[in-house]
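A.B. asks: So, here's a batch of structures to check.
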Structure P
Amino acid sequence: MTQTSAHIRTVHNASTAVGWAGQRALTIDRPEQVGGTGLGYSGGELLLLAIGACYCNDLFREAAKRAMVVKSVDIDVRADWGGDPLRVQHVTVSATVEAEASESDIIDLIRHTDQIAEIPNSLRLGTAVTLADVRAVSELRQQVAGDLLVPHADAVLEMLGTADTSGTTCAVLTPAIKGRLRELAGGQVLEVRADDPSAREDIAAWCRLAGHELVAVVDEMPKYTRYFLSKKRG
C-alpha cells in the first residue's frame, strides 16, 4: 500500500497558511467573509480541485493505455454544502476532452476514468478520516515567566549581538538553529537565547514551517529572550 502525505503550517499569527507536499507549495486561507484574508484556497476549494485534478491526471493515464493522444482536458467541479455538521452534499463533474479519436471512444474514455478515479472513489466509498495525533502549545506558557514554566533544555544556542537594521538576523539565526537541532534526537529541547526583538516572530514562523514545536518563550530582557524548541520526531 502506498502512502501520500501533505503538511500545512500557518504563518505570522494569522489564518493564512502554507501547504506543501514534496517540493511543491501553495497558499491556504479562509474567505474574507468568515474572518480570513482570502489570500489562498479554502479547504472546500482544495477538495474540488483535488477531484478535478484526479480526473485530469487519470484521463491522460488511461488514454495512454489505449494509445489515444489527448490534446486538452477541461474539468468543471461543483458542490452543494449543507447539513449539521456542514459537509458536501452533492458533487457534479463536467468533463470535456479533445483527443485524436472518435467521439464514441472519447466518451468511453471519460466514463471509464470516472469509474476508476481514486479521489472520487475515496468519497463514494466513504474513506475514514482519523485524527491520529493531537498536540497543544499554550500561549500562557509564553506570557508568564517563572521557574516552573521553564522547560528543561538538552542544549543551548546563544545568538547575542546579532540585531541590526539590515534585515539579516533571520538569515543568520535560523540556519544556526537548524544546525544545532541536527545534533539532537527527536523530542529533545533546544534553548535559543537571542537579543533581537524580531527573533520572536522569525523563530515562531520557522518552527511552524519546519515542523518543530516552540514549547515556551521566556523574556529575560534587557539581556535576551529564551526560546525553547522541541525537535520534531521522525
Structure Q
Amino acid sequence: MGQGNPGATALKMNPSIHWPTTPAEGVELQKQMARMVKIQPLPSPPRILAAIDLAHIGSPRRPTHQAAGIIVYDLEKKETIERRSVIRPVTFPYIPGLLSFREAPAALEVIELISTPVDVFLIDGQGLAHPRRIGIASHLGILIDRPTIGCAKSRLTGQPQQPLPARRGSRINLLDGDEIIGAIVRTRTKVKPLYVSIGNLITLEECIEVVLKSADRYRLPEPARLAHNYVTMIAKGVLKPDEHL
C-alpha cells in the first residue's frame, strides 16, 4: 500500500523555523530552508495522495481571508477517502516569490485535520522551480517532513530545455542555466502542460510518474482537480468549512 506515513495529526513543526514578520526576514528564511530540501527516492510506490489547494476570499491582491482544502485520494481505487477545509485570515502581504508565507499557515492548518496516513502530498504551486528553490511545495515539505510535489499550472522561473511534444506523457526539463529545477509535463494531448518540481523527500522522476498516473482524465491530477473545485466552493460559500466526508 505505499509507505504508510504516520497520520497528519502527528506533525511536528521544525523548531528551527521561525515565521518572518518582514519580507527581508522571509527572503533570509527561504535561503535557510532551501538548504534543508532532501531529494531521495520514495521507500515504495505511493498509493495515498493528498492534494492541497487554496482560494482567496475578497480582492485578489488584498483578500481578507483564504480557504484551504485538502483531498485525500486513493490512487488505486480512484476515490476520495477524506476531505477537510479551513478558512483563516490572511496575515502576510502579497509579495511575488514569498507567497509561501501568505498561504502556508492555512495549508498547515488543514493538513493537521486529516486522519488518513498519506504517502505523498501534491501541492498547487512550485517546489524547487522557484528563484530561491523554495516554493510552497518545498516549504511545506520541510515543515511537515513529508514527501511533497509541486504541481503548478504556470511557470514561475526557468526555461524549457527544448520544445515540448504535443502528445500526452511528453516531458522536458525546466532549466535555470544548467540546473534542472523541474519538468514541463503534458498530461493531455494538445493541452497546456503542467510545471512539476520536487518539493521534498522525492525524486523528479517520481514526481512526474505520480502526476501522470493521477492525471488520467483531465489536465490536472484528479485529487488536485477535486481539491480545486472543493476549495472554490468553500470560498464562494457554497459549502461550509465543516462540511466534509
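A.B. asks: If relative contact order in percent (Cα under 8 Å, 6 or more apart) computes to 22, which of P, Q did it come from?
C.D. replies: Working: P: 14; Q: 22.
Answer for the origin of the read-out: Q.
A.B. asks: Out of P, Q, choose the structure whose coordinates give Cα Rg over 2.2 N^0.38 Å equal to 0.94 when calculated. Walk me through the numbers on the way to the answer.
C.D. replies: Working: P: 1.38; Q: 0.94.
Derived from Q, not from the others.
A.B. asks: If you don't mind, another one. 0.75 is what came out when FRET efficiency 1/(1 + (r/R0)^6) of positions 47 and 159 (r between Cβ atoms, R0 = 41 Å, to 0.05) was calculated for one structure; which of P, Q is it? All intermediate terms of the calculation are to be shown ahead of the outcome.
C.D. replies: Values: P: 0.45; Q: 0.75.
Structure of origin is Q.
A.B. asks: P, Q: which one has helix-only ellipticity at 222 nm (-39500 (n - 2.57) for each DSSP H run of 4 or more, over all residues; to 500), as calculated, at -9500?
C.D. replies: Details: P: -9500; Q: -7500.
Corresponding structure: P.
A.B. asks: Follow-up. Ranked by mean count of other Cβ atoms within 10 Å over residues 103-110, which of P, Q sits at the highest value?
C.D. replies: Q
A.B. asks: When mean count of other Cβ atoms within 10 Å over residues 31-38 is compared over structures P, Q, which one is greatest? Don't skip to the answer; put the middle values down first.
C.D. replies: Working: P: 11.4; Q: 15.5.
Biggest value here belongs to Q.
A.B. asks: Additional query: Name the one structure among P, Q that distance in nm of label points 7 Å out along Cα→Cβ at positions 119 and 215 of 3.8 was derived from. Don't jump to the answer; show the numbers that get you there.
C.D. replies: Values: P: 3.8; Q: 1.9.
The read-out was computed on structure P.
Computed from the coordinates by the stated procedures, all read-outs in this text should not be read as laboratory data. All values derive from a computational prediction rather than experimental measurement. Cβ atoms are built from the backbone, for glycine too; each structure is taken alone.
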